[in-house]
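> Following are the structures in question.
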Structure I
Amino acid sequence: MVELKLTEWDNDVPPDGDDYSALLNTLRLNEGFGLFFVRCSPQKGTEIVEEIRTDLPQKKIRVLKFEKPIEDFYAEVEKLEDKAEIDILFVSGLEHSLRQYEEARKLTGWSSKETHHYSWKGVPRLLINLNQQRERFRDDFNFSFVLLVPTFVFRYLLQRAPDFFDWRCGVFELSRDGDCIEKESRRIVAEGDYKEYLALTPQERNQKIIEIQELIEENREGKNCEKLFNELGALHGSCQEYEEAIASLDNALKYKPDKYEAWNNRGITLYKLGRDEEAIASFDNALKYKSDKYEAWNNRGLSLKNLGRDEEALASYENALKYKPDKYEAWHNQGISLGKLGRYEEALASYENALKYKPDLHEAWHNRGISLGKLGRYEEALASYENALKYKPDYREAWHNRGLALANLGRYEEAIASIDNALKYKPDDDVAWNYRGLALANLGRYEEAIASFDNALKYQPDYHEALYNKACAYAQQGNLDRALENLQHAIALNPEKYREMAKTEPDFDSIREDERFQVLLESRSTTQS
């Protein structure tokens with residue numbers, strides 16, 4: 001999330017008091033209905049309640065604390081027992097209702113900028129309820145309401161429940177003291193863990209975001225602001241809010257431009273957005289401040305690979321391994337780039353190094369199998385795919401490529417079973433349907449093969465390889481018309497390739513003398529029937 005774009009407090013609603021004594025005196029003097037807003041953190045709100053209880057023992061005080069979202073605030077107050085005896089009702093937890101509303105809006109297409117940055121595009125039911133029932137609050141409840149709200153909720157009430165807010169009797173700003181803010185900031189940073197952020201529910205994540213924003217707002221010059229912005233970036237990154245993550249990291253870098261971790265994390269986020277040139281620039285900045293940061297060298301290599309600059313990517317991975325020889329990710333990534341360059345023997349050596357340090361790295365077993373397949377070592381490739389599946393039984397690509405290795409070994413029944421497993425995880429995989437058809441055709445089961453090619457074409461109507469293979473299957477059945485029709489479609493999509501292939505295709509031997517077949521091979525027309 002980008003930095004909170006709030007106007008200055010004094011330009012919105014001047015506080016009636018900026019300390020505890022002003023609130024205390026107001027509550028001591030108030031009789032009957034009153035509506036007071038206290039902008040504070042949840043922790044500070046708890047402290048305020050206890051202090052007021054101590055300092056106003058003559059007042060009957062109740063606390064209405066919401067732990068989950070509500071829609072009808074009036075109804076919740078109405079449920080309270082002994083309302084006639086209450087002098088002061090403290091209310092906290094309204095943020096749960098607003099966080100849930102924002103998450104729902106995001107799920108229906110709102111941007112996170114609109115949700116987190118107080119875009120007034122809609123109004124939660126809770127606030128509609130407050131606007132519509134303000135007179136009932138005044139007429140039915142003869143006591144002081146004290147709403148303990150963080151900045152997030154205060155802005156919501158001010159902007160989206162103006163009728164209710166206009167009835168305020170006082171607004172107070174009670175911040176935590178500097179030592180408390182620094183202590184809380186240190187706690188947030190110490191507890192920060194990206195893996196734990198990934199496990200948070202949307203509501204928990206939003207709560208954490210707001211908690212950090214509150215700390216930043218309370219002390220923008222604090223020495224932990226840079227670290228808090230880093231945590232904010234990690235939280236946004238954990239839920240794929242990448243633009244907001246970048247903005248948070250940019251704010252962190254304003255406080256500490258040489259923070260190499262922030263540059264590295266910024267690069268990772270840009271990489272995830274597909275903005276690889278910018279990602280490389282960020283990784284370069286990280287390495288400018290810490291040249292031995294092996295993670296940045298490895299990540300830089302990934303972005304270079306995405307740009308097709310595999311030779312440069314290899315150099316980056318080698319730098320990563322120079323500083324950390326047991327970084328299995330760099331060995332694995334090096335293997336991928338070597339494979340893309342056709343250097344399969346070297347790629348195998350890289351994968352084996354990756355597996356030496358992490359034997360259960362299923363991706364390395366899978367990619368090792370691909371390199372072995374490229375070298376024609378199908379039995380070894382098969383063993384590699386099976387190792388990948390041992391560690392990840394639902395690894396669709398490994399089932400798929402295992403099927404290809406089996407087909408190359410002439411074990412077509414087993415190949416079909418393996419490809420069927422791949423299709424179980426991705427039924428619309430047009431490539432898998434095509435290869436399944438080829439295996440069936442090799443068994444002479446042409447009707448089933450044609451059905452498989454049809455499935456491939458259902459998901460990819462312009463799949464020229466499936467059209468060509470379907471033509472071959474029809475030719476083997478002696479169905480000349482359908483063979484020519486599908487061959488014509490394939491040639492229309494890729495004339496040079498399929499005219500050349502058809503000239504020597506054994507499957508077409510039975511129709512090679514047909515005049516229409518010969519015309520297809522000689523014609524330069526690509527008109528599709």
Structure II
Amino acid sequence: MIRSTVRGMVQRRQMSSLVKFKTNNTARVVTLNRPEKLNAINHEICHSILPVMQEYAKSDVANVIVFDSACAPRAFCAGGDIVLMAKAMRRDMLEKVDDFFQGEYTMNWMLATYPKPVVALMDGITMGGGVGLTIHVPFRVATENTKWAMPELDIGLHPDVGVSFALPRIMTLGGQEGQLGYYLCLTGEVLQGADVYMAGLASHYVESTQHGALKERLGTVPITRKADETFANTNAVIEEFSSPLPDGYQFKYNKEELDVIERFFHYDVSYKELRKNLEAFASSNANSEVARNFAKATLEKLSTKSTVSAEITREQFRRNSQRDIQSAMKQDLITSTNLLRNNELAEFENAVIHKLVEKAKTPYEWKNTSPSVADISKLLAADPANPIDLLETFGVTFKNYRYHNKFTLPTEAAVQAYITGTDQSGRSMAVTRAETVKYFTEFNPVSRGKVGTEYVVNLIIDRKCRMDNDSFLHWNY
């Protein structure tokens with residue numbers, strides 16, 4: 001249990017130089033400090049952070065927790081130290097890898113259920129394990145330097161750290177089931193800067209030069225015993241520093257590309273069927289050139305990925321989109337440890353050596369391109385020979401984040417509810433584009449005054465609505 005383990009961790013944490021802990025008035029700043037590895041997460045980092053966060057949770061004077069990086073703006077956290085894991089596998093040291101995953105996923109679960117505001121400053125590369133440190137906290141601050149990605153399919157792993165739980169719940173664009181998030185995980189595509197914010201992967205957009213002042217200001221958030229009030233006060237402080245969108249900003253994916261993503265990236269169809277459907281779409285002249293070219297480019301990206309990992313990803317999304325956070329994190333733990341114990345099937349070790357040790361310029365050539373249902377089931381099932389579980393934290397779980405949707409841009413679901421009158425407002429009359437934009441920019445308690453609200457609402461309307469002769473909007477189902 002983590003409570004009994006904390007005391008044993010504290011001494012080791014105090015000697016660690018990979019994470020720095022600082023008091024800033026009523027804020028506590030946790031700084032990742034492994035710049036030579038772009039803050040790649042290892043066992044020491046996990047077991048340095050866990051006991052301190054436990055202490056902060058119990059403190060009456062630690063009000064807000066801020067995560068930042070000693071190597072910003074180059075990187076917040078580039079992921080887990082997978083090279084170290086591959087080398088440990090070569091030495092038959094799988095128990096060390098198990099311990100790492102157990103610590104990392106316990107840390108993710110702890111952050112998801114943390115009782116106080118946690119602010120993650122995503123200034124630079126935020127990938128893999130770095131996403132795990134940020135995606136579960138309600139305050140995720142993107143900057144002009146943010147580079148967000150889940151590239152695990154390049155190395156025979158799966159998009160872990162709870163993203164298959166989070167993405168179906170937090171994405172603003174590209175489909176209400178998190179299809180854009182699923183697409184990003186299968187392709188490993190990188191979102192940058194304001195795109196991270198627009199997609200819902202960040203709750204705020206604050207330019208890097210403002211972070212010093214923001215951290216100082218977060219130390220002045222008044223202490224209150226009312227959690228909702230503390231979270232609202234933290235949000236208000238971050239909003240003070242919000243930066244405007246870049247001049248001429250356009251989201252990475254246009255209307256037609258988002259349509260392709262929403263139409264095909266469902267996790268209720270097999271990965272094989274997804275690719276087959278994309279191929280048929282790309283070859284049909286009935287579809288626009290823009291859409292067909294995007295489908296072709298997507299197929300090219302998918303052709304370099306691990307089919308085993310892709311099928312695992314599909315199943316992880318299918319399961320974890322319906323589960324509670326604790327169950328989802330435990331599933332990630334089971335799947336990750338199984339993948340590394342079935343290296344002939346997953347090919348993790350060889351793929352990592354090829355890509356990150358030998359630094360080959362060409363993609364790894366996967367041998368297992370047609371995994372059976374039994375193969376995938378084996379990788380997802382608990383292994384009686386290796387019983388493993390998360391460490392205990394706060395003993396809390398949930399199916400939906402308590403605070404995420406209170407501090408983010410409007411989602412497609414929110415805009416649909418307003419336009420169709422199913423938002424419990426009691427309104428029965430149709431609305432125009434101008435009325436919809438005005439509602440979300442001036443009256444909606446979550447999004448009024450928030451940078452990017454007008455842009456994202458118009459983008460959703462352009463893609464999801466038609467306008468009748470009287471300029472009233474109708475949602476296209």
Structure III
Amino acid sequence: MTEAITVQALTVRYPRRPKPVLRDVSFTVPSGRRVLLLGPSGCGKSTLALTLTGLIPHHIFARVYGSVRVLGHDPQALGPGRMAVHAGLLLQDPEASFATLIVEDEVAFGLENLAIPPEAMPPRIEAALRQVDMWTYRHHPLNDLSGGQKQRVALAALLAMHPPVLILDEPTALLDPEGTRTFFRTLATLQGHTWLLIEHKVEAALPLVDEVILLNQDGSLLAHGAPEPTLRRHLDAALDAGIWLPAYLDPRASWRATFTTSLRINPPAVQLRGVSFRYHPQGPWILRDIDLTIPQGDFLALLGPNGAGKTTLARLMIHLGLQPTTGHVLLFGDPVEHLPRAAITRRAGFVFQNPEHQFVTERVWDEVAYSLRAHGWPEERVRERVNELLERFGLAEWADMNPFRLSQGQKRRLSVATMLALAPRLLILDEPTFGQSRNTAYALMDHLWRLNQEEGVTIVMITHNQRLTRQYARHVAVLKNGHLAFHGTVDEALKQGWLNPAA
């Protein structure tokens with residue numbers, strides 16, 4: 001069997017980073033094998049993907065030492081354009097790769113760049129879209145698709161170029177559970193490809209793969225072999241490294257937080273009364289007739305499929321660029337639309353799903369300091385608070401780094417730290433553990449739980465992570481088709497099937 005991927009003594013170092021992000025990594029992947037690459041946030045998984053496709057060092061500068069070959073080709077020599085016919089890269093966020101507006105045009109775009117004759121394109125476009133079950137959507141605008149559908153279109157655009165090797169960098173990171181299942185079912189039907197799949201949703205991915213590669217936090221190779229034996233043999237090391245494991249292998253998966261206080265007499269942090277919302281007077285309703293009260297001190301998980309209106313509802317809670325079409329929102333007893341923005345930011349913080357959307361400086365340290373300075377804190381207190389938060393979230397080493405150069409997990413931790421700077425009474429987080437390793441996700445959740453229990457901070461967490469919901473939340477609210485389908489305790493959600501007890 002020929003080797004599809006050969007990596008020998010690979011070390012990758014970024015400018016201004018004190019240590020290599022990948023360190024002396026060696027492995028081979030035979031043609032046709034499906035490999036799951038696991039490792040904690042910041043260990044170099046995405047860097048490896050970018051190196052295998054030639055984006056490093058051609059588009060993203062880094063020093064590369066050692067040898068990398070994909071089907072015998074050197075990505076550093078060929079560059080990403082010529083490597084595209086050998087290895088296709090699918091990113092976490094499909095919109096980051098879209099270059100057109102219509103599904104069919106997006107699949108054609110890559111073929112045009114490869115100078116495929118026009119008469120040869122239609123059958124390749126149709127075959128690729130049928131492979132991912134998106135042929136009937138070929139004339140649809142990309143903006144009208146769900147997150148899962150967009151990711152399948154991005155996969156079709158790769159498949160149309162016929163690359164023998166597929167490198168998939170957390171392709172389900174932004175998908176809800178149903179979108180994840182559909183995407184993996186699609187992936188399982190593909191024949192004749194070599195995969196390298198980077199994924200935190202290990203339970204869903206394991207049945208699809210032939211091998212696993214485990215990386216340590218320092219970017220070195222921990223293990224490589226058959227999935228189940230390798231994970232069991234290196235269980236302690238994998239847990240220490242922060243690698244997500246199936247619930248049946250993770251001793252912490254059965255743990256649940258305990259809540260010692262009652263919320264019955266607590267006044268509301270947020271009240272939504274008959275809230276409906278749509279973006280345009282004649283547009284579709286995004287939310288309909290939402291009645292929801294969140295008491296002060298609650299820890300609420302807000303669940304629902306992509307497009308259900310979760311982020312819209314959260315933004316309405318604090319008047320973040322939106323206000324209800326009908327109905328009213330009260331924030332700590334006051335109509336939110338009558339509160340000055342400065343008063344809202346002192347009471348509530350909002351952590352965006354995409355961390356980059358809230359970055360406003362070019363330095364990690366300044367990012368955390370920004371809101372403190374804007375509210376007139378003395379510089380000495382700013383220094384103390386910033387340094388405390390950077391240490392707490394494991395970012396002190398990157399204090400001088402540009403926020404946009406951090407790993408996805410590090411960006412997420414930075415976005416949470418910036419919103420905690422002013423010690424808000426309400427913290428709303430949109431997918432806070434997206435892109436996090438097991439250890440950093442649990443560390444973040446432990447911190448949120450302590451804020452909730454010890455300081456009384458009300459937490460509203462939008463998430464698809466049912467395991468962390470089951471473990472940390474006190475209440476669950478589920479949105480479906482713009483309506484509030486369920487609101488109750490975690491135990492009630494488990495009994496009624498809104499949560500998976502095996503997650």
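Any read-out appearing in this document is the output of simple, stated calculations on the displayed coordinates, not a laboratory observation. All figures in this text were calculated on a predicted structure; none of them were measured in a lab. Cβ atoms are built from the backbone, for glycine too; each structure is taken alone.
> If helix-only ellipticity at 222 nm (-39500 (n - 2.57) for each DSSP H run of 4 or more, over all residues; to 500) is computed to be -13500, which of I, II, III is the source? Walk me through the numbers on the way to the answer.
On the way: I: -20500; II: -13500; III: -10000.
Label of the source structure: II.
> For which of I, II, III does distance in nm of label points 7 Å out along Cα→Cβ at positions 329 and 361, calculated from the coordinates, equal 1.1? Before the final figure, lay out the partial values.
Numbers: I: 1.1; II: 4.3; III: 2.8.
Matching structure: I.
> Quick check for you: by percent of Cα pairs over 46 Å apart, which of I, II, III is greatest? Display every interim value, and only then the final one.
On the way: I: 40; II: 9; III: 12.
Largest calculated value belongs to I.
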